[in-house]
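Values quoted throughout were computed directly from the atomic coordinates according to the rules given, and no laboratory measurement underlies them. This structure is a prediction, so every number in the text was calculated from the model and none was measured. Cβ atoms are built from the backbone, for glycine too; each structure is taken alone.
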Structure I
Amino acid sequence: MPEKRDELEKQLRAKAEAAIRTMLTALPDKADLTMDDMEDIIGKMGRDIMRETIQRVSEHERVEPLEVICQTCQASMQMRGKRKKRVVTRRGEIEVERQYYVCPECGAGSFPPG
């Protein structure tokens, strides 16, 4: 497990460094730079890094549930393969991929958190 965390750390560091390089490249000449400009540029960089970090952490070491119970009829649900879903977080929108489950009794679908 530590190797996976080390790899995640490397990926996150690389994304943060790329975002910093992009921000520095986009900085206008200091004579034209206001405090509002600095806040806007740095704020965007921070949001981008935060969203990417949430995305990477949500993909890291995900454990599938052993059993998913249908909320409608309480039957044990069946896996139907992985699906992608857009999720709106407090910090932005990300895409997650998880198992999708379908109830053999009532047909309800579930995309459990994970």
Structure II
Amino acid sequence: MVRKYRNKPVVIDNIKFDSIREGVRYKELKLLEQTGAITKLKLHPRYPLICGNTPVQIRNKHGIPRAVFYYADFEYRDCNKNCFNELVVEDVKGFDTANSRLKRALLEAHYGIRVRIIR
């Protein structure tokens, strides 16, 4: 199967990642967690997208609505001296689409979370 953005899936620690780059970042974050530089590493966290107070929904071909989520690659707490325990959300991107930029903007507007893009 030819993948849309030519990424190659990889499995590390029995966890499937969409790309080799994402797997490499996972290894880096695991090392940072082991040294205590970060804590509470989460993989593939999801956030419901909300506009105002209304959950964003799309309808399938049968007209049934479903919630729309932002799926990040990683979430953790940064334990550096300047901003102790800061929440960090990361996405590993080889190619950034208009759809992902829109979802990121909705996430940032509602939750106040700025997503770090890792290239």
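Computed quantities for the displayed model
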| read-out | value |
| --- | --- |
| Identity of the structure behind 3.0 (criterion: distance in nm of label points 7 Å out along Cα→Cβ at positions 86 and 102, calculated), options I, II | II |
| Top of I, II by FRET efficiency 1/(1 + (r/R0)^6) of positions 22 and 54 (r between Cβ atoms, R0 = 25 Å, to 0.05), largest first | I |
| If helix-only ellipticity at 222 nm (-39500 (n - 2.57) for each DSSP H run of 4 or more, over all residues; to 500) is computed and equals -15500, the structure in I, II | I |
| Distance in nm of label points 7 Å out along Cα→Cβ at positions 46 and 70 derived as 4.8 - corresponding label from I, II | I |
| Distance in nm of label points 7 Å out along Cα→Cβ at positions 78 and 94 - structure with the largest value, from I, II | I |
